[in-house]
Structure formats: C-alpha cells, structure tokens
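Following this line, the structures themselves.
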Structure 1
Amino acid sequence: MAKTFFRRFTKKFFIVSNIILAILFLLASYTYLFNPQPFWFLGLLTLGAFYLLLLLIIFLIFWLFVKPKWALLSLITMVLAYPSISNLLPLRFTASFEKKKAPYGKTGGIIHFGFRLKNAEDIVEMAVRIKQAGGKISSKGEFCPGEPYIFFKDPDGYEVEIWYELIAE
C-alpha cells in the first residue's frame with residue numbers, strides 16, 4: 001500500500017515539476033512580450049534560462065525512460081522556445097568561419113544614426129557644414145511639409161541623418 005502511494009506521489013510530483021518548469025522556461029523565453037514595469041521579476045527568469053533549459057533536457061531524458069508520452073511536454077516546450085534556445089546556444093554548423101568585411105563604414109558597427117534639430121531653418125547651415133567637413137549628401141528633402149531632413153555619409157562611410165521634427169502639442 002505504501003509503495004503505490006509513494007509511486008503515485010512521486011509521479012505527480014515529477015509531472016507537476018515538469019509543467020512548472022516548462023511554464024517558467026516559456027516565460028523566460030518570451031519576457032520581451034511583457035511590460036517590464038509590472039513584470040520586472042521575469043528578467044530574473046531570463047538570467048536563469050540556460051539552467052531552466054538544462055533541467056528541461058534532464059526531464060526529457062528522464063521521461064523517455066520512465067513514461068515516453070510525458071517527454072512530449074519538454075519537447076514541445078523546447079520547440080515553442082526555439083528562437084530563445086538558438087540565442088542561448090548559438091551553434092554553427094558551417095565549416096566557414098571567415099570574417100567578412102562590413103558593408104558600412106571602415107570600422108563596422110553602427111549603420112545609421114541621427115541628430116534632431118531645434119529649428120527647421122538650421123538645415124541649410126548643416127548642409128554647408130557637411131560639405132565643408134568632407135561629408136557627401138546622399139538625400140535631402142522633407143518627410144512632410146515643415147519637416148526637412150538630410151542623409152549624408154561622413155568621411156568614414158557612416159550614414160548620418162539630420163532632421164527637424166514638428167512636435168504635436
């Protein structure tokens with residue numbers, strides 16, 4: 001009698017533990033979908049996502065030997081969280097580890113950044129300064145009437161945007 005109670009208890013314990021672990025891992029994997037103000041504690045789960053994944057793998061192996069249908073719980077959880085797992089364990093299956101030259105700038109890194117003007121009239125002065133400093137204007141215009149912009153490349157090849165934005169009151 002005691003043996004059957006112990007078996008039922010441990011089976012339910014492992015099932016409930018696996019379900020809770022699967023939910024915690026999915027929450028850790030999709031933390032970015034939640035507002036961090038009220039759900040700040042989910043960030044802590046993200047820190048432990050690797051260890052939660054290890055526990056899921058252990059449960060998967062355990063259930064494969066004990067009760068194979070329960071292994072689906074861990075397997076489905078890992079499939080649902082595949083993008084997060086590929087970030088946790090970035091494996092490369094290609095033989096090529098060549099460093100490719102970045103298509104932007106001489107030093108790589110940032111592709112584009114911008115500066116917002118306080119006055120729309122300053123755009124003309126900025127165009128003159130850009131040319132004086134060796135920059136090359138790639139496009140110039142208005143996003144909409146009253147919001148001028150300039151896109152230019154600096155001498156290092158970085159694309160920079162200067163614009164004025166009307167602020168709604």
Structure 2
Amino acid sequence: MDFNADDDAFYAMLYREDALGVVIKGAIFVENQLIRFIEENVVDAKYADSAARSFQGRSDLAVALGLAQRFRAPLKVLGEIRNGFAHKLDASIEAEPVNRFLNSFTPEDRERFLGSYRNTMNRQAWEGVLTFAQSEPIQQFRVLVIALRAALIIARKQSAIQRGDLSPDDAAPR
C-alpha cells in the first residue's frame with residue numbers, strides 16, 4: 001500500500017491552480033482518500049460503491065466503517081464549499097466558508113495543525129511569512145485541505161495496522 005502515491009500531484013495542484021481548481025481538485029484528492037479508506041475496510045467494495053455515490057454518502061460510509069466521527073463535520077463543510085464552487089466560473093475563496101471549514105474541526109485538531117503550521121513557519125524563518133489568521137483565505141483553505149487529507153492518510157494507516165495489513169514500523173513517516 002502506497003499511502004502517499006499522489007503526494008506530488010496533490011501539492012503541485014495546490015499551488016498551480018486558481019481558486020476554482022484548488023477547491024474542486026482539493027476536494028477530489030480528499031475524496032480519493034475516503035474512497036481508499038472505504039475500499040480497504042469494506043468486505044465487498046461493489047456494494048459500497050452503489051451505497052455511497054455522493055461525497056457526503058462516502059463520508060458517512062467511511063465513518064460507519066471506522067473513520068473517526070470527528071472528521072465528519074470537516075468533510076461535510078468541504079463538500080458544501082466544493083458544491084458552491086461547482087457552478088461558478090468566477091468563484092473565489094472568501095473568508096466565511098474558510099472559517100466554517102476551520103471551525104468544523106475539533107478544537108484539539110485545530111490546535112494540532114495550527115501548531116504545526118506555526119512551528120513550520122517559525123523553523124523556516126521566511127521573511128514576511130504571515131500567521132494562519134493573517135493569510136489569504138485561499139492559503140488558509142490550502143492548509144486545511146492538506147490537514148484533512150493528511151488525517152485521512154493517517155486513518156488509513158491506523159486501520160491497516162488494526163487489520164494486520166501493515167506493521168506500525170512501516171506506518172511511520174519517512
């Protein structure tokens with residue numbers, strides 16, 4: 001199992017695309033992790049596919065199969081943001097939906113990835129780097145999509161360990 005097979009494409013997309021592309025394709029990359037979680041945890045994938053045809057349906061099925069319920073709200077908000085962009089050619093990422101996305105994470109998860117963001121920015125010592133709150137909404141959205149996708153990859157690894165398909169040593173970041 002290569003949990004990070006699409007990392008290069010994912011990160012390149014985040015900084016190559018305009019707002020429409022970042023939202024739509026970012027949601028697709030997250031949804032791909034949901035689909036993989038479902039396929040890896042369901043007994044017969046052909047029935048899961050017909051049961052979960054929508055993004056929200058896939059999110060609900062993943063939770064039913066063991067994905068932590070704390071991810072349901074961020075997945076729901078991401079789906080809503082994506083749906084809002086799906087029919088607009090001139091879409092832009094505004095602060096309000098990004099704030100809803102941020103606030104849909106548990107306080108513990110928010111602190112975890114905002115702390116990681118702060119630590120990364122401090123270690124890089126980049127001149128003029130803004131805090132998360134000072135960043136443009138599109139940059140905040142990128143960080144939140146990265147955090148949600150990473151959480152789903154970790155959930156897939158944890159699930160693989162529980163099933164006996166992966167050793168804890170092999171799951172460690174490289």
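FYI, it's all coordinate maths here, none of it is from the lab. Just so it is clear, the model here is predicted, and its values are computed rather than measured. Cβ atoms are built from the backbone, for glycine too; each structure is taken alone.
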Ranked by distance in nm of label points 7 Å out along Cα→Cβ at positions 16 and 136, which of 1, 2 sits at the highest value?
1
Given that helix-only ellipticity at 222 nm (-39500 (n - 2.57) for each DSSP H run of 4 or more, over all residues; to 500), derived from a single structure, equals -22500, which label among 1, 2 identifies that structure?
2
Relative contact order in percent (Cα under 8 Å, 6 or more apart) was computed and gave 28; which structure, 1, 2, did it come from?
2
Comparing 1, 2 on Cα Rg over 2.2 N^0.38 Å, the highest sits with 1
